[in-house]
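Some structures are shown below for you to check.
What follows is calculated from the coordinates using simple rules that are stated; it is not laboratory data. Note that the structure is a prediction, hence the values are computed from the model and not measured. Cβ atoms are built from the backbone, for glycine too; each structure is taken alone.
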Structure 1
Amino acid sequence: MNKRELVISIEELTVSYGKKNALVGITLPIWQGEILAVIGPSGCGKSTLIRAINRMTDLTDDCHVSGQILLDGENILALSVDVCILRQRVGMILQKPEPFPFSIFDNVAYGPRYVGKKKGSDLNEIVIRSLEAAGLWNEVKDRLYQIPRLSGGQLQRLCIARVLANNPEVILMDEPCSALDPANSALVEDWIMEQEGKRTIIIVTHRMEQARRVSKRTAFMLGEERSSARLVEYGLTNEIFTNPHEPETQDFITGRFG
């Protein structure tokens, strides 16, 4: 993929909870097939940003979202958007893996079944392909119809397979390695880096080295307890970490705060 196009364009996004603004005026381009890391101190709105992209903010009482989030040119904040279809196109991997209380097979097959692939060889192929893509197939192929008794890293990769079964255009990852040991973190990071050029991924991370390893571009956000979060700097990851334009970015990536 030599020439990449915008897959998501965030324009003047503001998110508030009650009378408190969490994000104000965020404008951010996200390119097709690239991995974007979102960094910043705790409480700066990183998770709120990605939750807005697949309308998980709808699930929070008293949350108001304004501005535009264009996915392939369509404003996904419009009332006419089918949120279930949106969440198939824009999958989410949460900080803590939360498998459904089903077998490994049924966890992965859940999304395809929801949209009408009830049974048969097509469903089997989707499950196998998704588990293979998540790097989990060889570890679970002999116990597909068991309730998953897996390690934390395996559970996270099962959740990745469950998202991949819907063949999403974009995957949002909210601190996906924060509960994992270094070995399992490395497996998830390897999977993320393998997606470069194939799929758009937005990863929220508090690990600066992880952001440097896996992402093409980085967005640095900053907010204080009494002020709304803002986008301080956005650019190629290598430039952000070696020659940031903003002193706040320099202070954060060198550990002076955060």
Structure 2
Amino acid sequence: MHIVKGYPDGVFAWVDLSTNDTEAAKAFYTGLFGWEHVDMPLGDFGFYTMYQIDGHNVAGMGPMPPDMQEQGVPPFWSSYVKHSDVDSIAAKTAEAGGTVMMEPMDIFESGRMAMFQDPTGAVFGVWQPNNHIGAQVVNQPNALVWNELQTRDKESARAFYRSVFGWGDNEDESGYVTYAVDGRIQAGMLQMDENFPDYVPSNWMPYFMVEDVEATAAKAQELGGTVMVPPHEAGEMGTFTVIQDPQGAVFTAMRFNGPTDTPPG
């Protein structure tokens, strides 16, 4: 198993789940992906959970703030881009027409983070690592393998991320956009169409790699989840399914027909 030691700037490095029932979420994700979990006390804020494979971090989870729960916000996955200067990204985000939702702040000795919203409405985080680099296992079974922007304004999003992170982008014949950092393709973007319900906002969707999509979809249902998009072919790339966990957070599981890129770092 390849263990990531660090990430270059501008590359997605972490995902975490905000949920209204951490114990139920643990049961679902450990059952689905075989993840281990370690709870880290946060004082008055409860616990932050590290999901792991063989003791190596793959994703995180924390309780959703009470005010968000009171507003009826459903549980959600957040994606974080690694950058060595989160404060500079906050300034660039504002200049490019985005919104700083959470100002840069230190997270104990782990690192520094902030949360942003792009001009199309998609929310993402930026992580400046200290003791916590992000995911130590990616692009391997049961770990993060892709992050996809699903947006209702593709051109505005392209301009925004090009300005903030300097991402290069390429559009294929189907209109799908891939983002690259120093030539390494590391994320994608699609234009939301009539297949997406009006209530679904622009968002960053995490993809977890699996070896058997059909079995993953069946297991998710067995554990109380909902298969929102049944196993479906993604052109020549492979097969994917979109799953909603029992509390309401949505993610994609995908099997690739060919090998994935070697993890970064």
| Which of the displayed structures (1, 2) returns the greatest value of mean count of other Cβ atoms within 10 Å over residues 67-74 on calculation? | 1
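To which of 1, 2 does the computed value -5500 (helix-only ellipticity at 222 nm (-39500 (n - 2.57) for each DSSP H run of 4 or more, over all residues; to 500)) belong?
2
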| note | Note: Cα extents along the principal axes in Å at 49, 46, 40, derived from one of structures 1, 2, originates from structure 2
| message | As an exercise: relative contact order in percent (Cα under 8 Å, 6 or more apart), calculated from one structure in 1, 2, equals 20. Which structure is it? | response | 2
| Computing P(r) over Cα pairs in 10 Å bins from 0, in percent, for residues 51-106 alone gives 17, 36, 37, 11, 0 for which of 1, 2? | 2
| Out of 1, 2, which one gives 25.2 for mean count of other Cβ atoms within 10 Å over residues 155-162 as computed from the coordinates? | 1
| query | Can you tell which of 1, 2 yields 18.9 when mean count of other Cβ atoms within 10 Å over residues 59-66 is derived from it? | reply | 2
| field | Structure with the greatest value (metric distance in nm of label points 7 Å out along Cα→Cβ at positions 115 and 243, set 1, 2) | value | 1
